[in-house]
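The structures considered in this document are given below.
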Structure P
Amino acid sequence: MKKQFISLFTALSMTAAFGTAVMAADKANAEPDVYVNDSRIMFEDQNAKIVDGVTLVPARGVFECMGHKVSWDDSTRTVTVEGSTGVRIITLTIDSDIMTVDTFKNVYEKSTEEYTLEVPAQIMNDRTMIPLRAVSEAFNCDVQWDQDDYRIDITPGAPILLEGAEPTPAPAEDEMLKMSLSTDAADVKTGDEFTVYIEATNVPENSFLSGISFVMSYDKDKFAYISGTLLDDNGEEIPPATSAENTEYYCGTKGIFITIDQDAANKSGSKIFKCTFKALTDEGGTIAFSNDYDLMRGFESYLLYTNIIDTEDPDAQVRDTIYDGDNIIVDKTPLTIGE
């Protein structure tokens, strides 16, 4: 018998409570939505805020989503954002209009620049709020404002490296692990049940699918989510070791499923999960992945694979890897049902 194992930490992390504060764009209170690579940042209890024409955001969330490290020094009332490569470090002090940007040229030398902010970092609702555009652009991000949707879109730029360092080539999209949706449903009528599949392509070698987290977004007046289940390599259902589903989630349904049965778990990809929906009208509609970024739990839609370090040894070590963010493609192309 092969080992049936995933780390307790991983299991507990994936089955964390669903509850979260969700704040949508609010023009009346000057609170826009913020997206990074088309993933909305779900702030915990203080949304982004426009002050004197400048958008301030909680220090965590936006920049952690991009892989940066955010830290707070209570004694000096300073917040530090360290870039994902450790080469650029940005420091802001509460109520100061000076932003300091340190950039290491090599392990011994660094340059320091200071910038004057239009609006300083400040405390709101016990949260440290920092200027979104100034910090983002210091990390070479592109920042776009959509007045109609009251939305800010951030696209991360190339990583900041030491002088002479070569960037690690990004994997080709057709080689990356990918989550996508498919369906056999065509025209559906009121009361009809139909199936939507979650598919995985380019799965890691010598691994089995040990967990999945997903959010599906749809119009709840048109569709009802009935149930979901993991599938093995033959398309047969697998009882999960633990699972949780929330059909009252704000945009549709959220689900987390974990298995520890290595023998039965899916290893080849293709259809890895089956969802049953019911049509509530004859109108049809769309179903799509959502992949917002939750400050407490990270990206909403991701896959957990357990890698067997030594496939010849039944007692071999294993390693759990959560594929999210830049390590996976979550295809958010909507499925059209019955239209």
Structure Q
Amino acid sequence: MAANLHNDLDKAASSGAAFNPSGLSLAEPSDFFALMKPRVMSLVIFTAWAGMVCAPGSLPLWNAIASIICIAAGAGASGALNMWYDADIDAQMSRTKKRPLPQGKMAPRAALGFGTAVSIASVWMLYIASNVIAAALLAFTIFFYLVIYTMWLKRSTPQNIVIGGAAGAFPPMIGWAAVTGDITLNSVLLFMIIFIWTPPHFWALALYKTGDYEKVGIPMMPNVRGPKSTRNQILAYSVLLATIAITPIFTGLAGPIFALFSVVLNMAFLALAFKVWRSRAGEIADSADEASLYAVAAGDRAARNLFAFSIIYLFAMFGVLAAESLLTRFA
């Protein structure tokens, strides 16, 4: 595996990437922070916190804070290890070529060492702050994201996002387990909402970033099955998401406030997914600004709008769940 990675890095370097084998001396704290994918980490922190709030029982304040920090650090370590392994393709994609490794700001071994050290520390400290179940779930999440998704699924199957999405769905389960020391139906429901949300979220992006994925050989659904099939699957997963998203009402996890917001949010999600289904997103052109997540050609705006709203949707769904739980608890 290491030999293959070195070959990939050589290819990336020959394509113009600024890999620096002694780049550790050039790295700044902000570069190590960038390795941890702070945008993704913010979602992890929020959903893990929501899982802790919704769980029956409570942790002492400092244990709860430490647990959230550990979960965030574990997620960040996963991001660093992902960037270490994917440095070759990151150097060629417009969306990722400004990351620390392609820019030559640090050596690949520095990212590997950093990610490994933070992974071990975060799992161990979460065990101390909470319990063995939460720590084991965090360890499995890091393993799943690096080995199952990054090393295996991402470059081998268009189902990479479907299966690999599990890695991003574990944080609320970990937060729940940190409080309860258990895995229950309700914690699995929190997992399932993110798990089913992930395909339409990422495929909407992939529809207008088709060229980026194609030039590095990543078999995203639009590249392998075509834009029309991808749009069909986005709509199908959106319908499934709307169905899964209301189940907390029937298990006692949520109440009338969540029911109201869930209906509104899921109707909006379905409406945007329907617009994607009716559009020709992915068939006309790549994004108007290759490095931007949101500046797109006219034909891809429906996909861009769904991608942007999907982020708001997930924050809102978990925010309302957590807020209602707090109101119920302190009423």
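What follows draws every value from the coordinates through simple rules; no lab data is involved. Computed from a predicted structure; not experimentally measured. Cβ atoms are built from the backbone, for glycine too; each structure is taken alone.
Structures P, Q were compared on FRET efficiency 1/(1 + (r/R0)^6) of positions 126 and 198 (r between Cβ atoms, R0 = 30 Å, to 0.05), and the highest value belongs to Q.
In terms of Cα Rg over 2.2 N^0.38 Å, the structure with the greatest value among P, Q is P.
One of P, Q was used to compute helix-only ellipticity at 222 nm (-39500 (n - 2.57) for each DSSP H run of 4 or more, over all residues; to 500), and the result was -22000. Which label is that? Here the read-out was taken from Q. Which of P, Q yields 31, 12, 9 for semi-axes √(5λ) of the Cα gyration tensor in Å, for residues 30-109 alone, as computed? So the calculation was done on Q. In this comparison of P, Q, the computed figure 2.8 for distance in nm of label points 7 Å out along Cα→Cβ at positions 174 and 302 is attributed to P. Here mean count of other Cβ atoms within 10 Å over residues 70-77 was calculated and came to 11.5; which of the structures P, Q was it taken from? Derived from P, not from the others.
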